[in-house]
Structure P
Amino acid sequence: MTKKLLFGLMVGFITTICFTGCEEETTTTKRSSREYNAMILQTTSRKLKSTYSATIRGKQDVDIRPKVQGYITDIKVKEGSMVRNGQTLFVIDQVPYQAALATAEANVDVAKAQVDAAELSATSKEKLFEQNIISDFDLRMARTTLASAKAQLAQARANELTASNNLSYTLVKSPVDGVVGTLPFRVGTLVSPSDATPMTSVSDNSEMYVYFSLSESQVLSLKRQYGALENALQEMPMVELQLSDGTIYSEKGRIEAISGIIDPTTGSVTIRAKFPNKKRLLLSGGSGTIILPHRQEGCVVIPQHATFEVQDKVYAYKVENGVAQATIIGVFEISNGKEYIVESGLMEGDTIIVEGIGLLRDDTPVKIKEFVKPKESKKKK
């Protein structure tokens, strides 16, 4: 009975092994005979876009501060008003400055009279000296008195000019064309040049400056691409601006300045683009997104779904001698979300698997079901 039981177990074990072996062989056969779509890589060109957070500033943002102390008696503008260069924004109490000017003008008249009297005295003394009626000392004293009177006249005129300027400063005017900012002060407020808070600000927004940042490596890439930053400024394409509501600004801008200093805190370089603002749609202090185009010529492009990532490395299955080889590839840092531009690991003429890569393993035999044509870049009409 025991021998029969052992014999039965052995037969069952051998049968199981045979069945399992046949099943694995069948599975291997099926896996090795699976067909995949592939692509033969070709060089092409691509136009990509990269985005960067940006801040919007007026071409010239000017803080308006008083040059004289006094109480505000009139405010000539409203917040958001368009103003012209030289337009009056505020009026500061003019009465004390008008009085100071009147006093200064009177002092000038007195000084003129003193000069006239000193000139008559000096002329008379010269004639008397020629007749030997007075001494040389008397003549010199007369001439000294005349010089002193002229000096006092010059000082009186300087004081008059200062008083006149101070009176003119009571009319606080805009130094540029632009838009008025907030008005923190009201009529009756005492203001002075030493105030920390400006009376308002005027933003020249006929053209707007949009600031964004590039990393050090991106700036180095620009240098390598264009030879020098000066060349980059001349040759870089026009940029677009996406507004905070997601719409694209109707006018394109041009990059006109690249900072020569790397911010030690962020490790980035500040870039400035200039946009026209004829319709006054852009406001100083706003935010947006710069869209910077990149055109790559003579590059190898593969679909992103034909790749997979392991530990931050990108792989593609390259077919060599009928076997799929997992190949590490280097890709350009900017993509369109559907394709990768290959910088290393693959080249023109290579064949890669473009679908079903989740079923593949390294060194898996494959058969090509169909060759998929690479997408060509759209040509400009």
Structure Q
Amino acid sequence: MNQWRQRLTSILEWSETDKGMIPVIFLIPTYLQYLAWGHYALGRPDRDQLINVPIMIELISMEKWMTAGAVALLLLGLGIRRKLPSFLPYQYLTTLYFAVTLAISSHYIGSMEIAAGVVLLGAVVFGFIFLKRGVVWLSFTVAMLLMLIQSYLSALGTLTYAPVMVSPSDTSSNLFWVTSNWLFASPFLVIIVLLADHMLNWWRQRENTIRIMSLTDALTGINNRRSIIDMLEKEIARTHRHGPPLCTVLLDLDHFKHVNDTWGHPMGDRVLKETATVLQQTVRQCDAVGRYGGEEFMLLLPDTTLQGAEALVERCRARLASMEITSDSGERIPISGSFGMVCNQHYLAASTEALIKEADDALYRAKEDGRNRVIAVNLIPPVK
């Protein structure tokens, strides 16, 4: 059941042959509904006042053949879908069959009736979303030409308009025909609404997925550089407005090139992922962690003084140094990091560039002083 639900949800990703089966899948229940309606109309005691009985019998016979044709096309699609998944001629065939048979059927009930218009509109909307544009345009053009010819000939008196009806001009005031028109139109109205709901949900999910992907580092699953910089700018703006201090931290893994060169890039990727996990588990919920680039990470610690932030970053450093990562041969891989941290508690007007520069300078000092350490500084306002 879940597999079928997943296939229906990913209908836009179906193969062209699978999509070609959609028109006949809709046709089969549609014609079964029309057949049921026809038999119901024939069984009414007042049928002679409502329908042209011989024409209705002819229509029922024709729709049985149309249903059989739709079933045959569906079976054909099921037979070729694996060997010919991109067989576009099949999509042309089924869509044209859909358009032509419905255009012919519409003549019997009146091609100018609301049901015919709703069916045509629903088919076009559905088609443009799921099928090839060329397929839809061809089928729509053929259906429109057929309906136009039928209407024109009816106006000339060559064809009888809505021949299944006893009194076609009375359809808007006759309860049976009003109900029948809505019966014909309602499945397509429901399909249009469900389709619109499905597509809107799909687009929202897709947009959300794209947004998350654009802000997430693919390897570690944490914020990427763009995302963490955006968050830094928002925190700085909040600091400018409301005054709580912000501490910005840059971390660079020590001797990371040696890890890649000695144990390979897959092991280097594992170290990066483990580092991201340790940082996320150590910082507070209100803090942010991002991959700044390569083996560099950025931490944002809002509403934090230098003293409080230094204690938190020291815990991060200690947990990194105690990580147990071993190679395939069982050899322990030493991991440590150098941290440069800056706090703006004495200079709330500091810019993004100023905070990053000071954090980078502090990181450089941590490297120069022997690595595996935290260098923390308070940003001082420039002297005027």
Among P, Q, considering only Cα Rg over 2.2 N^0.38 Å, which has the greatest calculated value? P
Please state which of the structures P, Q yields 2.4 when distance in nm of label points 7 Å out along Cα→Cβ at positions 86 and 142 is computed from it. Q
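If helix-only ellipticity at 222 nm (-39500 (n - 2.57) for each DSSP H run of 4 or more, over all residues; to 500) comes out at -11000 when worked out from the coordinates, which of P, Q was used?
Values: P: -11000; Q: -22000.
Attributed to the structure labelled P.
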With distance in nm of label points 7 Å out along Cα→Cβ at positions 222 and 358 derived from the coordinates and found to be 4.1, which of P, Q does the value describe? P
Suppose relative contact order in percent (Cα under 8 Å, 6 or more apart) works out to 13; of P, Q, which structure was it derived from? Q
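FYI, it's all coordinate maths here, none of it is from the lab. In this text the structure is predicted, and so the values were computed from the model without any measurement. Cβ atoms are built from the backbone, for glycine too; each structure is taken alone.
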